[in-house]
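What follows is calculated from the coordinates using simple rules that are stated; it is not laboratory data. All of these numbers come straight from a predicted model, not from anything done at the bench.
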Structure 1
Amino acid sequence: MAVASVVVICVLISYPLSLALTPALGEYTAHELSGFVVFILGPIITGYIYAKQIREEDRTKTILKIAVLVAFTALFMVLLDDAVVEWAPYYKAEYLKTHPTAQPTAFEWYNIQLAALTMEGFAAAAVMLVFTFIGLYVGSMLKKPTKA
């Protein structure tokens, strides 16, 4: 439930925040900033909500389990995004900007694009793992245990 909560909270906060920031920052910057904010805010809220359950078990182990599942979910979401968007022209243009005289074969283009997409998935999973771990830990610490 905590993993689903993190994802749902992130989605529910991300879109309105992006809409609010777009007029001032532009689409790209607003999207990136809202992503950064919700990637830490979602786990903090979830950690607060599930603080009692996190405290009842081994806190670090429980948080790590949740963070790994959230990171896997983020990786899956990036793979879905990569499946529906045609990235080849973008990666080709970016590659040729840095290597203007290069003339890769079709197979080399495939490997260049695959490397870029793999890096994007790895980066998303790594960022979500770290942000979720920190956010859940902070969120679970914010809610003090109730006196029995």
Structure 2
Amino acid sequence: MSYRQLMKEEMEKMSSNRTLFEKKLRKVYAQALEEAKRTGYSIESMTYELLEGMEEGLPLSSSEKESSLLHASKIMLDLLQHSAAEDIDRSERRLQVAQEALHESMESEKRHIQQTLETFKEYSHAHGHQKWEAALKEIEVALLKEPHKNAG
């Protein structure tokens, strides 16, 4: 069933009970928002369908319908804003976790580089490769500044 038809039927079932109107609208619009997120269907199209169904189903005069549509738009925007805030919070948490993982990865890789350089230094010192040992000190300084930018 389309959202237009669903909303029309919901509006036809009730009288001018404002509390019931708000409750039904919140329920149907929240459902539409979740479906849009899940399916990728346009929330704008769903909203338009809901407004059409609401207007068709409201047993009111033209000016009363317009007043109800204005009230409905405020409710819908409130739900949409709440949904957006939740999505943004979830994204921020995922970003924070990703940043922490990146930091841990960078520190781990930096340790690997340091450990390998220490191995090179030990080997060069043990085998008397003085030029190599001196060059390794310069390489170490460059690598440890930004280990991920000096690759290749």
Structure 3
Amino acid sequence: MTKPKRYDPLYILCHNGWKWLCYDKDKISTTTEYEQYSAEFLGNSYSSTVVAIVSTIPEHLILDGHYGVLWLEAVYENERDGCLSWNDMKDMMCAIECAEGNLLMCGMPFVPDYCFHGRNKANMKRRNEKLRRLYNLEEKEKHDKR
């Protein structure tokens, strides 16, 4: 059996175009309990900033119990004072779908119960399970919860 790779979200994400939002003034999401990383993705017509909310350290296990991407949020580039149309929302959903695929391709796992979107949901779930095994996250979570 091969030795599991080290789970290091900062390395995985920042080496693949994601920006670590390390200072409170830079954070986009209203949550402050977890790490935040951002990247730009083109939706159907406009781009959105997608923010990945990530569980990275043992203290994060208190709330969810798992390491990995917990959820994704989108900030629409063409936002008009908080008012969004149906097409704006579709654009943001497309950007989130692109971000999900990008995160899995660059080797970033999601929490086990994450609900993927788009056409390849089953493949994405299998890829996520493979990544979680690669980093031995189940065992790491059990050990770090003690």
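Computing Rg/Rh (Cα atoms, Kirkwood Rh), for residues 61-108 alone for each of 1, 2, 3, which one ends up highest?
Answer by largest value of Rg/Rh (Cα atoms, Kirkwood Rh), for residues 61-108 alone: 2.
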**Prompt:** Of structures 1, 2, 3, which gives 115 when volume of the Cα convex hull per residue in Å³ is computed from the coordinates?
**Reply:** 3
